[in-house]
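Presented below are the structures under discussion, each in the form of structure tokens.
Coordinate-derived values only; no laboratory data. Everything quoted here is computed from the prediction, not taken from an experiment. Cβ atoms are built from the backbone, for glycine too; each structure is taken alone.
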Structure I
Amino acid sequence: MRGSTNFMQATPFFTVIPLDAMARYDFATHRLHVASDLSAGAIVPLDPGQQNYLIHVLRMEEGAKLLVFNGRDGEWSALLKKPTRKSVVLLPETQTRPQEAPGHIRFAFAPLKSARLDYVVQKAVEMGAGRIVPVLTRRTQVSRLKEERLAANAIEAAEQCGILGVPVIEPEMKLTAFLTGLKPDTLLVFCDEDASIADPHAALIAAGHAAPTLTGIAVLIGPEGGFTPEERTEILRHPRVCQLALGPRILRADTAGVAAMALVQTALGDWRG
């Protein structure tokens, strides 16, 4: 037909994707946290659990590629090698991302039971906590936590979410010890269900402007039964406290932790760009 356009001529066979449209993280390649130092040509041994995971669960073969990190040397692209029939090592080739500075937020929470405890640790890592500390209060229902389990959950979250630094897991401590150890110029974000309901984001911005010389931020999440009146009094003695109401609804402790970290990151943290 006169004036018609051939579809095959008008439609390109491929599209050029601009570099700034490329994904920041490679989520298609498996990531693994290792303890060894990382550099080009280094031989990185794996523990039996990691070897079993790569060979028998993921069924990786000789020469497979994956991303590795240790929290110190950035992220590296590495090759899987089998020096013997029953052993596996990794050979880092090139650094894909430089090491980032650790998160500056210390996330303190009253321990919860089993799966909800795992959830709290994983989400704290995803939200950018640099340190995680279980705090024992009078209404805490769980104590004597296994630090190995907390660390394993932190590592798993970092592996899955492209995070380069695994937060430090501090030993559990009583509330009084936690408060005594805070530096005077640390902003203590106290998630308080009894605080007046106002704009929590604005409250954090105001707290940041009032204390421009902050050396750190600590977020404190209480137990399911809340803090006792005596504990609230003790908390409010800290020189720099921001009492934060998390909206008009009562949140479970694990949900409150995520909500508080999101607010702190948007107001005072690395979500500001």
Structure II
Amino acid sequence: MSISRIGVVGAGQMGNGIAQVAAAAGYSVTCTDISEASVARGRKTIADSLGRLVKKEKLTPEAAEAIQARITWSTDLAAHAEADLIVEAATENVQLKFRIFEDLTKVAKPGAILASNTSSISITAIAAHTDRPDRVIGMHFMNPVPLMALVELIRGLATTDEVYAEVKEAAEKMGKTTVLGRDMPGFIVNRVLMPYINEAVYALYEGIGSVEDIDTAMKLGTNVPMGPLTLADFIGLDTCLAILEVLQDGMGDSKYRPCPLLRKYVEAGWLGRKSGRGFYTYAQQAK
């Protein structure tokens, strides 16, 4: 089955980015979310993103309009009934994802591929909540989706070679480079990244350095473009915590134990850029 229509479940930061790159690649895209307000925010984010590309002369106004025209929006999951590939891009919550895939089973056409943008949760476990575990795969885009080149593909225990090949081809058509990660907690990227971020939070918690000094040390000492605490704010501290909990639960190893300071910040609602405050304060984004 060739993929021509793509559904995206979730119009948030990841979902609208996936919708944008899929539409830019020429796919017909349907993007859904649970409320009209969420859908409106997703639509505006894409319009703003494309507008910046037009301003930088990386895209013509006509091309930007064509991309937006290829995306339809809905609050009804049944809008994905004709999709060949449906990508779930909801919050990193195990039970929520299980519920979404159970619901997708009821509306997706026979043969449709169901993919999850999860950054850490077992694809095999997600697939068990569908009627087609052989047609379920992990398709982990990086944030921000329009700018980041990588898509991490994860095969569940039952995922077929055909499904893997079709999804790999679709990702590459979107201009992405793919890697294949084993279906283990955190896969490749977050198995390495989250302990690094968590250790930086511990360094702050233990008074080894200030927020600024920890970030500056890692930027200049290891030649990375962004310090670990800045990166955590960008990802979202709640997302970092959720991934670390998946790693700790799945691996049973204390080295993945989330730093108490990270947990405390999440309890306070200090989630990073999206809330206006995390390890840094983002006054212009504060609510």
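Things to note:
- Entry that produces 13.6 once mean count of other Cβ atoms within 10 Å over residues 38-45 is calculated, selected from I, II: I
- Test item: distance in nm of label points 7 Å out along Cα→Cβ at positions 30 and 198 calculated as 5.2, pick one of I, II: I
- Label whose coordinates, when distance in nm of label points 7 Å out along Cα→Cβ at positions 70 and 166 is calculated, return 1.9 (choices I, II): II
- For the set I, II, ranking by volume of the Cα convex hull per residue in Å³ places I highest.
- Source structure of the calculated read-out (helix-only ellipticity at 222 nm (-39500 (n - 2.57) for each DSSP H run of 4 or more, over all residues; to 500), -8000) within I, II: I.
- Test item: mean count of other Cβ atoms within 10 Å over residues 94-101 calculated as 16.5, pick one of I, II: II
- If you line up I, II by relative contact order in percent (Cα under 8 Å, 6 or more apart), the top spot, with the largest value, goes to I.
- Source structure (of I, II) for Cα extents along the principal axes in Å, for residues 86-189 alone, computed value 50, 36, 19: I
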